[in-house]
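Okay, got some structures for you below.
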Structure 1
Amino acid sequence: MSHAVSFNLLGAMTAHQGDLQIGLGPAKQQCVLAALLIDANRVIPLDALLDRVWHEDLPPTGRAVLYSYVARIRRLLPSAGQDGEGTDMPAIVRLSGGYMARVYPSQVDLHRFRSLVVSARSRASDPAAAGERYRAALGLWRGEPLLGLTGRWVEAVRESLAAERTAALMECHAAELRAGHHFTLLPELEDVAKGRPYDEVSLRNLMTALHRSGRSAEALTRYDRTRRQLSEELGIDPSPATQELYQELLRATDTHGLDVVGGTAPREPAVRPRPAVRPRPITRPAQLPPLCRAFTGRDKELRFLDTVLTRSPYESGQSGTVLLEGMAGIGKTALALQWSHRARERFPDGQLYLDLHGSDPRRPPLSPAAALQRCLRQLGIPVSLIQRDVDEASALWRSVVADQRLLLVLDDAASADQVEPLLPGGRGCATLITSRRRLDRLTLRHEVHPLTIPSLPSDKAIDLLTALVGPSRTDAEPEAAALLAEACGGLPFAFQVLAIRLQRRPQEPLSATVAQLDRTSPLDLLQTGTSGSTSVRALLDTSVKALPNKARLAFPSLGMLSAAPFRAEEFAAHAKCTPLEAQDILSALAEEHLLDGSGSHRYTANVLVRCYAVEQGDRQNTSSPVTPGRAA
């Protein structure tokens with residue numbers, strides 16, 4: 001009977017089958033395996049895998065080298081077939097444009113560690129049992145994670161895992177203190193506090209243990225020493241939680257003198273927690289939806305997100321928040337999820353995802369109160385503690401995540417009013433917002449970095465089409481592929497819909513689809529099903545319906561303009577309105593990202609927006625003047 005293969009990441013990277021150690025090859029090959037095992041049973045896109053292993057040092061033959069590493073790793077794993085496509089565990093499989101390590105979580109020490117921590121947290125009512133599970137989890141650590149491997153991604157993982165271990169250790173100490181083990185904990189708490197002079201959680205644990213061991217005066221001295229150190233070196237005061245504990249100890253000492261030294265049996269804590277103390281998250285959410293089928297052409301945007309959202313919060317003094325804005329179907333959600341999956345190791349306290357339904361025609365936008373309740377419940381906060389009042393619920397939300405390293409993705413925001421109560425105040429949090437609209441009030445009132453997502457350039461558009469339908473078809477007909485890419489207007493959603501159509505006709509040449517463009521609108525090709533419910537047309541319709549009445553009535557006039565950039569005066573001539581009214585209308589269209597108004601007093605419209613405007617013009621009589629009286 002063969003032994004299962006086990007992998008160790010929490011120290012030097014090793015693999016064993018029973019008592020036999022498996023050689024894992026050179027460092028870069030180990031890095032490939034580590035990148036897959038960290039996100040076991042999740043598909044890692046090929047580009048993300050290359051970035052993790054080489055980052056900016058990717059050699060010209062990087063993909064070929066990666067393929068060879070994967071092939072060697074497959075040969076090393078005793079139960080995996082040569083192609084990695086079997087059902088045995090472990091295996092490296094190729095899926096959806098990337099690779100996945102298929103393993104049982106129990107085969108990887110990191111995932112055993114996380115499972116034990118979750119189990120410990122679920123036993124909050126039994127601190128002794130919780131402490132045992134925390135100790136079992138911490139016992140899996142053999143040293144610095146991924147020891148011997150180098151690179152930017154490896155360093156980020158080390159930092160993230162170290163934060164996870166520290167959080168587990170602090171929670172372990174808290175559980176063992178509740179179980180009455182203050183005597184036995186003191187030496188360890190002393191060592192931890194010495195190594196983390198600014199860490200107030202370890203300070204509070206040490207103060208509590210000292211107090212319960214009859215050393216209240218020493219606990220108060222420790223507080224005073226740390227308070228001075230924080231003030232002199234960082235210019236800050238201890239947190240409210242630490243100050244409150246200090247006051248509790250003062251009151252207990254004034255009333256009772258020094259505590260009588262207790263035994264090791266559990267007893268009621270000398271310092272009782274108050275209901276008003278900030279609730280702590282009891283779950284670690286991992287709610288990011290799956291990645292899209294294909295993703296390309298957003299390297300510049302990903303670098304921007306790296307710069308803003310993963311910089312040190314202590315350097316910036318605040319949490320990072322980015323607003324991804326752009327027209328419907330431009331790929332805002334895909335970009336947000338692509339970056340979030342790549343960066344989630346930096347947010348060990350979890351990743352929250354919330355669909356705000358800002359432009360969903362089937363349901364109303366999620367109210368701030370409902371959104372706050374959902375976020376708090378996902379962190380395990382009891383409903384009984386969540387107030388219905390938005391301001392109070394928002395204050396609770398910010399208190400809960402104040403010292404968390406949490407990623408919050410707010411997808412499809414309708415307005416600044418909807419988003420504002422959800423913005424965390426903690427410096428370790430990052431928030432990623434997507435919206436079809438410009439949320440100028442949000443960026444004016446808060447440190448929010450707007451990033452407008454443009455249409456894909458022609459070369460990246462062809463790359464996306466190739467990724468979706470396969471290189472055999474695009475390489476065979478490069479001119480037809482270029483024309484189809486042009487017809488999609490650089491809109492990733494349009495490519496997705498077109499790919500469905502092409503995949504249903506695998507034998508039909510691309511040129512046959514191009515020929516249809518001579519007889520019909522591109523919008524007729526960019527839809528699936530007889531109803532066209534999944535279509536670019538339906539997507540644009542929701543944006544047009546969201547316009548103010550005057551702008552909605554004037555929208556068909558865009559179809560009368562050429563593809564060249566235009567001024568408000570030119571639009572006014574077709575819309576039969578004054579230039580001043582035209583400027584207001586164009587501003588409303590640009591706010592909904594149906595126009596690009598970034599040029600100097602000039603506007604441009606995506607080819608698909610112009611096609612839809614032509615269709616709308618055919619349905620209406622656009623020769624009527626658009627005046628304030630008529631549009632009202």
Structure 2
Amino acid sequence: MTDALLLAFIFLVAGVVSVPIAARLGLGSVLGYLLAGIIISPLLTVFEVDIESIQHVAELGVVLMLFLVGLELNPKKLWALKSKLIGLGGGQVAFTALFVMGLGMLLDQEWRTSLAIGLVLALSSTAIVIQTLTEKGLMKSDGGQSSFAVLLAQDIVVIPILAFIPLLATPELIAALSHSTELTSASGHSEKLSFLADLKTWQVTLVTIGAIAIVVLGGHFLTTPIFRFIAVAQLRELFTATALMFVIGTTLLMTLVGLSPALGTFLAGVVLANSPYRHELESDIAPFKGLLLGLFFMTVGAGINFSLLFSDFLSILGLTIGLILVKIATLLILGRIFNIRGSNRWLFALALAQAGEFGFVLLSFTVSNAVISQATADVLLLVVALSMLLTPILFILYDKVIAPRYANDHSSSKYDDLPDDNKIIIAGSGRVGATIDNILRLANFHSTVIDFNVKRLEALERFGVKNYFGDATRPDLLHAAGIDEASLLIIAIDDPEQTIKMVKYVRENYPDLHVIARAFDNNHVYDLWAYGCRDIIRENFDSSLRMGRSAFEALGISTEKAEKMVEVFSQHDKKSMVDVADAHQTGVPFHENKVFIQRLRKYLEEKNPQLKEKMQKILNQTDAD
């Protein structure tokens with residue numbers, strides 16, 4: 001127990017110290033975590049910590065990240081990426097593998113070994129690339145979307161690579177190989193290989209299809225009733241536990257049938273992309289994803305074999321730089337073929353220039369299957385780790401050198417390809433929020449509507465109103481709902497204090513975001529105004545004006561005159577509120593705010609006679625006027 005606590009404390013201290021410093025220096029969180037791992041590496045050696053076992057746990061962060069990415073992509077969007085998945089993704093893996101294979105043969109490696117090395121190094125780091133693109137706001141650019149398509153294709157192609165690698169075994173290594181069962185277990189794939197080992201090919205195919213069907217059909221038909229049942233209790237920790245149970249269960253299923261866990265959870269995320277609980281899922285899982293990804297990056301840094309590195313530093317560094325240059329060249333060519341323009345092409349090439357975390361698994365797998373020698377694998381493990389370590393520097397190169405050169409190139413703007421949905425967020429889907437959403441939808445404006453009342457959500461679903469379950473006052477849920485990209489936030493919840501809380505948070509963190517807030521009375525208007533909201537709608541004001549107009553008409557005044565008189569009153573009332581708003585003190589009851597009362601009384605004494613005069617003037621007009 002004490003050892004586990006000490007180990008957790010070491011990792012937490014390293015992350016808490018290193019990451020903020022790296023972020024302050026503009027290096028990004030990924031490099032901060034990698035450096036933290038390097039710094040604590042000697043301590044972990046002293047305590048004889050098994051880095052590989054920790055890394056297997058930390059890889060759950062990659063799985064959670066792919067699940068969250070899947071939540072952002074509904075099946076329609078995924079289908080739109082098909083050409084990039086097949087062309088860009090397949091082309092990148094094939095061309096890079098063949099290029100590296102050719103270089104390996106030039107360095108006197110046997111062709112089967114060279115091909116295996118090419119396949120291992122062709123893959124890129126899903127964890128580093130997606131984390132960094134998201135962190136820098138580049139995920140939705142053309143370069144970011146192309147990078148994501150390639151990473152997704154790589155996750156898919158890992159499956160046939162695992163099946164193909166044993167066919168590349170060399171006679172010399174087969175003869176020298178001993179304890180293959182133990183080595184296979186160390187690769188992290190023993191469970192899933194033994195599960196399928198006694199099955200015929202057609203049976204393996206059926207099991208694989210069945211597992212995917214369970215994820216798709218279960219996600220589509222079972223999750224909504226389960227989450228609805230949990231949501232009624234309104235216990236956030238129970239919802240979080242259910243979300244983690246779903247992700248870990250999917251990971252376990254994929255592992256047992258020999259599929260990529262990351263790919264399986266990504267598919268589960270896509271299935272749930274249209275779920276009303278999507279944003280609540282995202283906000284609940286995101287903290288676990290962040291911590292586990294940080295741990296994963298630290299284990300990469302801590303796992304570097306410095307004794308081997310320093311014994312042959314120049315050769316290993318040369319191989320690493322050579323790999324990065326080969327991948328950049330290949331990606332630039334593919335980018336031109338697929339019409340990725342300007343800085344987006346460079347972003348695409350630099351983002352995917354490293355080897356990936358699957359490289360650690362595949363290298364162990366190649367050793368256990370007599371394809372690559374242990375000595376060669378040790379060197380390649382260093383190349384993989386160093387290339388990942390250098391990736392943040394490539395992003396800095398993009399930010400500081402390449403992006404500024406294309407600053408005036410509209411085709412390279414990272415905002416060009418932002419999707420139209422999630423630009424408008426409506427907090428609250430009651431009688432006010434639902435009406436607003438209906439008006440917007442009829443005008444072809446799509447919004448993200450968030451509400452915490454599961455019964456109201458169910459009722460609105462019957463009328464085809466798309467809603468998401470969650471507490472809109474939580475900053476993490478607002479972030480998950482897309483507030484970083486939103487152009488408009490409409491606060492229509494029926495709680496004055498929570499409305500004020502939201503306005504305070506949004507104005508402090510998103511000062512450029514247009515906010516429309518629902519107010520309950522004049523005092524609430526003044527509170528919202530004090531916290532920076534300038535588009536405030538009193539929920540009963542417009543209905544009061546309409547009733548006033550009806551009263552005028554019932555008294556025999558023409559509709560035209562009644563409308564003019566009501567408009568004059570409305571303008572007077574709104575101006576009076578703006579003029580005295582600075583005298584209002586938040587948190588002080590109206591009747592105790594003496595300065596405000598005196599200011600308002602003085603204003604009304606001065607302006608009311610003018611208002612009466614205007615109203616009388618309208619009454620005295622003839623209808624012909």
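In this comparison of 1, 2, the computed figure 15.9 for mean count of other Cβ atoms within 10 Å over residues 376-383 is attributed to 1. When distance in nm of label points 7 Å out along Cα→Cβ at positions 48 and 496 is computed across structures 1, 2, the figure 6.7 traces back to 2.
When FRET efficiency 1/(1 + (r/R0)^6) of positions 160 and 584 (r between Cβ atoms, R0 = 41 Å, to 0.05) is computed for each of 1, 2, the one that comes out at 0.25 is 1.
Out of 1, 2, which one gives -22000 for helix-only ellipticity at 222 nm (-39500 (n - 2.57) for each DSSP H run of 4 or more, over all residues; to 500) as computed from the coordinates? The read-out was computed on structure 2. When FRET efficiency 1/(1 + (r/R0)^6) of positions 128 and 440 (r between Cβ atoms, R0 = 41 Å, to 0.05) is calculated for each of structures 1, 2, structure 2 comes out greatest. With relative contact order in percent (Cα under 8 Å, 6 or more apart) computed over the structures 1, 2, the top value is the one for 2, the highest of the group. Here distance in nm of label points 7 Å out along Cα→Cβ at positions 8 and 576 was derived from just one of the structures 1, 2, and that gives 8.1; the source is 1. With FRET efficiency 1/(1 + (r/R0)^6) of positions 504 and 616 (r between Cβ atoms, R0 = 25 Å, to 0.05) coming out at 0.30, pick the structure among 1, 2 it was computed from. Answer for the origin of the read-out: 1.
Read the figures in this text as sums done on the coordinates, not as results from a lab. For clarity, every value in this text was computed on a predicted model and none was experimentally measured. Cβ atoms are built from the backbone, for glycine too; each structure is taken alone.
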